[in-house]
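**Student:** See the structures that follow.
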Structure P
Amino acid sequence: MLLTKKDLNHILKLAHFEIPESEKEEYLGQLAKILDYMKILDQLDLAKIEPTSENMAYRQGSREDEVRQYEELDLAIMAPDFTENAFQVPKILGGEE
């Protein structure tokens, strides 16, 4: 597929994305290769393939939700300062107090 800089600029505008002018030729070449590969995929005969919305080979197990107390979660171990069931974090804006 022949793409122009105008096409690339339109795509970039739609995506709210900016690239330097010096890199646009490189991106045009990469995008053209991707679209050419999509043409190859488009030629595949998928008539005998059953559509699915999930990977049938992988099933995620589930677990019961259970309410746990703070003490059971060991939050104090993960925090540099944990008091009164809350993480204490240093103030980073507005100077020292």
Structure Q
Amino acid sequence: MNEYIKGTDVICEVKFRNAERKLADPTVVIFKSEDPNNNVVTYQFGSGTEVIKDGVGMYHVNVDANLVGEWTYRFEATGTGKAADEDKFRVLPSSFP
């Protein structure tokens, strides 16, 4: 599990592929994250600026790691290219007040 210092912008990224294993854009891309206090946020590509498209089938979200503890996140693709990917990271306290 990756670890970051509190206050870091953590880049959460995903690559979606089709049946031929080539990068492909799904119909809908959704990102969800849960912070250590169990607060969940959901973003959808095209409905704001949070989910960023880096290229065909490649997306990322910058998460403000402002709470110490374990974070989880999930990318979901619906419609064409249906898939999901999940991961987690840990945020450590700063050595400075």
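Read-outs: derived from the displayed coordinates by stated rules, not from any lab. In this text, all values refer to a predicted model and were calculated from it rather than measured experimentally. Cβ atoms are built from the backbone, for glycine too; each structure is taken alone.
**Student:** Using log10 I(q)/I(0) by the Debye sum over Cα atoms at q = 0.11, 0.12, 0.15, 0.23 Å⁻¹ as the calculated read-out, with -0.81, -0.82, -0.81, -1.22 as its value, let me know the right label among P, Q. Show your work: numbers first, answer last.
**Tutor:** Working: P: -0.81, -0.82, -0.81, -1.22; Q: -0.34, -0.40, -0.60, -1.14.
Structure P accounts for this read-out.
**Student:** Thinking only about FRET efficiency 1/(1 + (r/R0)^6) of positions 40 and 64 (r between Cβ atoms, R0 = 41 Å, to 0.05), which of P, Q has the largest value? Display every interim value, and only then the final one.
**Tutor:** On the way: P: 0.30; Q: 1.00.
Answer by largest value of FRET efficiency 1/(1 + (r/R0)^6) of positions 40 and 64 (r between Cβ atoms, R0 = 41 Å, to 0.05): Q.
**Student:** Still on this structure, I have one more. Figure out for me which of the structures P, Q the number 17 belongs to, where relative contact order in percent (Cα under 8 Å, 6 or more apart) was derived from the coordinates. Write down the numbers at each step before the final one.
**Tutor:** Working: P: 17; Q: 39.
The read-out was computed on structure P.
**Student:** When helix-only ellipticity at 222 nm (-39500 (n - 2.57) for each DSSP H run of 4 or more, over all residues; to 500) is computed for each of P, Q, which one produces 0? Don't skip to the answer; put the middle values down first.
**Tutor:** Details: P: -11000; Q: 0.
The structure behind it is Q.
**Student:** Quick check for you: by mean count of other Cβ atoms within 10 Å over residues 16-23, which of P, Q is greatest? Intermediate results must be reported in sequence, preceding the final value.
**Tutor:** Values: P: 8.1; Q: 11.1.
Evaluating mean count of other Cβ atoms within 10 Å over residues 16-23 on every structure, the highest lands on Q.
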